[in-house]
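Quick note: the coordinates plus some simple rules give every number you see, no bench work behind them. Just so we're clear, the structure is a prediction, and the values are computed from it rather than from any experiment. Cβ atoms are built from the backbone, for glycine too; each structure is taken alone.
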Structure I
């Protein structure tokens, strides 16, 4: 793949750049719960500013499905960007400021309107303009040609720094590259470099840790990485499903329940029998609320009215023994219902141990929303070699699949 990256190019100097970022952070009551992805794109923004570029940022928030939803506005993200860059923030519907004051300007107007696009093009160069949620336009997810042309009209150059959505074929990710010289940003380069290190002869022992619920979403990554891995540690709904496929009782526990998921489980059991490390014990309860029923039991002693909420202490110790010896680790998906105490125990213990071995003894990569949250809550982000901004995109890349937005950048600059 011959993507051209901005870190290797001086051709952007004094250009107007349409920067596709991923500001898709979780919101509650109109406030950001995190700004991990926004912080991740700051190096690209700062490099473009050093090259005296005029920056127009496009992103999305949630799944409004082509309708304007005030709950999914990008305004909180734009405000956070202004805070991080120590710039004044303003929001406008149409008229943009003319004075060269170096603001972050959130533009709420309709960018399919010709007059609005002209105003953006004429706006002060020192202001960073953040457009409203691109998914408010149906043509974005439909990869509309006209919409892509309208976005491209705003700039001289296109930069993609939104790895987390690069597995989607959207107008601002794919179609726009047909109209502008196109580059990858610093974050995109960082993501690809880290994941390629895992894909290309990873140091052994290579430990793959998978949790979460949907095995069908992770099948291809499991199959591809499983061939490279020395050990595959499974927890969460994935482990529940494989235990069920082996004839174990899992009670009322969460797991993907379909003929296709069972087929995948049987395939994983068959293909990686010698590599799989399944939970030896499990933490169960009658419900999330019934704390008096919490107990750790051997994996073969789950009762029909039990719910598995975490892996048990013996499993934590066994998983730790593999992690401590690893030279490469990839982790995607929590080991249990970690949002609720005390069912966070295994995931948080693993997060702390992961941080302890990564960046020193081994090369560690973490991805997926809940897994990244656990690493943050454990205070281990700075100790992990690479915390990916992508969940689905990371899994598809590690599965060896072609990501549409990356293919679109190939040799386009």
Structure II
């Protein structure tokens, strides 16, 4: 029974990954192939590698895009996606709003059918479900990679060094504290206007790069300061105590309420990338606790003691011997964390806190559309089932991994 459940979960996640990767081939309002005046074009496939707002450079295709005539143009021949509507495309015509499953787009032939109906803005629900798979995969994986990066670093320090083995020179410690202060000020406070005015992740990544650059610069200053006798003295840092107390603080913060509060302070930049960063920054504690527990056990084993007796540095012993053997339990936290990140993003979209440009393109935003009238069951049931099945599949994978580790 357990193997059947795991197999079903893996097939479900495989289908979800397929929908995410093949979204532009499965749901696209532009023809995947068309022939106009003897010329062959692939406007639908072009969205895979180019910005869909970028001009085509062809008068006919540019006019089709400008006047939204993709479905009405008399092509010599054309091939549309199985769902011939782009995610997020809306219509203000009453005949297109809240239509039941199977409704044909008005004034179009039968191949332009809304297989799962439309929402309260005329958006195709099937296209939103397919697009929501990509957003769920993107949110879950990237958020947990952020959490994994933070959790691995802090959990490794806490578990391997404990409260009695981490010694840091005064110069490097002081310069790191100063560097964090200047990094936050120049990377985020000074650049607040630029980050709010940007709709992409470019400015955010630039700020992170500036922050890391400032930290590296102050680390170099700390290395130089260590040559001064006063700054060269070492200080014992109770790493395990400090990091675990920090983890308890983060665990006590309600993630949903905290992200809503942060979003309220930056109303002009509620992008998906910001939400992913916030979800990841609040989800590192589980990974850190798993790593810390494993390393507390591993650091007492014979091969770690032998590595130390051979004169290997703590960094080499940790990275090449201890940490690789402590990663297996992290996979459980990673799988369950992806499920939690997907649920959290869906909740934010349902409340209207997430990226406004993804309206009708994520599962949570489709559920939000269903609140206007509960009679339109076809708007609420498909995204609700998609969220439920995805989370159950990830939980099944996490349970299977935890049993295998035992």
Structure III
């Protein structure tokens, strides 16, 4: 039997390991705190489930997962999680929330936090970008304790050591500090302003990742970068605009990261991004996440594998918008078999949910998913054809 790390190297080399890798527990790919409590109750309130108040991602209100839970679900990865720094909480009679390290305001909305105020929304000049109070990229508090944790995982376990991303990405951060509508208009109507903002944010991230990989680069096998490019049915911008204005910055950051460590890059981007996949590959990514199968063009996982599978690995593909909340256990098992078979031929696939597991998902469906991932993921995958050929199960 292969170790998780051996499994990862085989998968990344587009070779079939002994079984499909399973992932859970990073910035986009954990349990919402309310769902965690429901799962804990479903599992009989085990003593080792203690993390309902240990928040991983402040905005999404997901939790850091217990080691025993990761073992129960057969998870091959252990993620290093950067500390949230520069957070300024606020609470008034009308609202509560926080300002992140970039100065963007997030307001509490029931079970998560939503962007409600962008600090550069009213800026009209490049001078305002240059004079803005940007976060300190050399704030080493972001990575406190991670070198020792990474070293321990690397030397004392066989798990894949992943460096979870610094919250936000280049484009996403520009959208958050400028506002979605304003920055998308800047790209079209005021490209000089947009370019200066993109360059500034890129430079800050490069400095942050320099410090991050100085601490963990000797021990981690992959790093997770997140951004936004797509909606349910299209991209935020034209392919030509992406190629001209955004792609060079993505490539600059990815090249910089790979100059710092021998490490694979997993790139997270929701939405209907198939038209941009070739460009994303050219930026230097190794793994695409989350393969959001509920969006246009990303639903045909067999076609995605045929088009990009010799140059790219896939991570995710188990839908949390329709399948996980609404499907029966039999339908979830079918979905796991189908996506594994489509994306896992000749390696190159890591099984995971497309996004965080929210509290709209029945806990029975969570356990069904991870049980199926462990049962069905044994190579060779030809036995999954029997399940797929029966077709999508009717509601029970």
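Kindly point out which one of I, II, III the value 48 was derived from, the read-out being percent of Cα pairs over 29 Å apart. Before the final figure, lay out each step's value.
Working: I: 48; II: 57; III: 43.
Working through the options, I get structure I.
Just checking, which of I, II, III has the largest value of distance in nm of label points 7 Å out along Cα→Cβ at positions 103 and 167?
When distance in nm of label points 7 Å out along Cα→Cβ at positions 103 and 167 is calculated for I, II, III, structure II comes out on top.
Given 14.6 as the derived value for mean count of other Cβ atoms within 10 Å over residues 23-30, which of the supplied structures I, II, III does it correspond to?
It must be structure I, since only it matches.
Quick check on the output: 12.0 is mean count of other Cβ atoms within 10 Å over residues 223-230, derived from one of I, II, III. Which one produced it?
The read-out comes from structure II.
Can you say which of I, II, III returns 26.6, 77 when Rg and Dmax of the Cα atoms in Å, for residues 55-182 alone is computed? Kindly include the intermediate steps, with their values, before the conclusion.
On the way: I: 13.8, 39; II: 26.6, 77; III: 17.6, 54.
Attributed to the structure labelled II.
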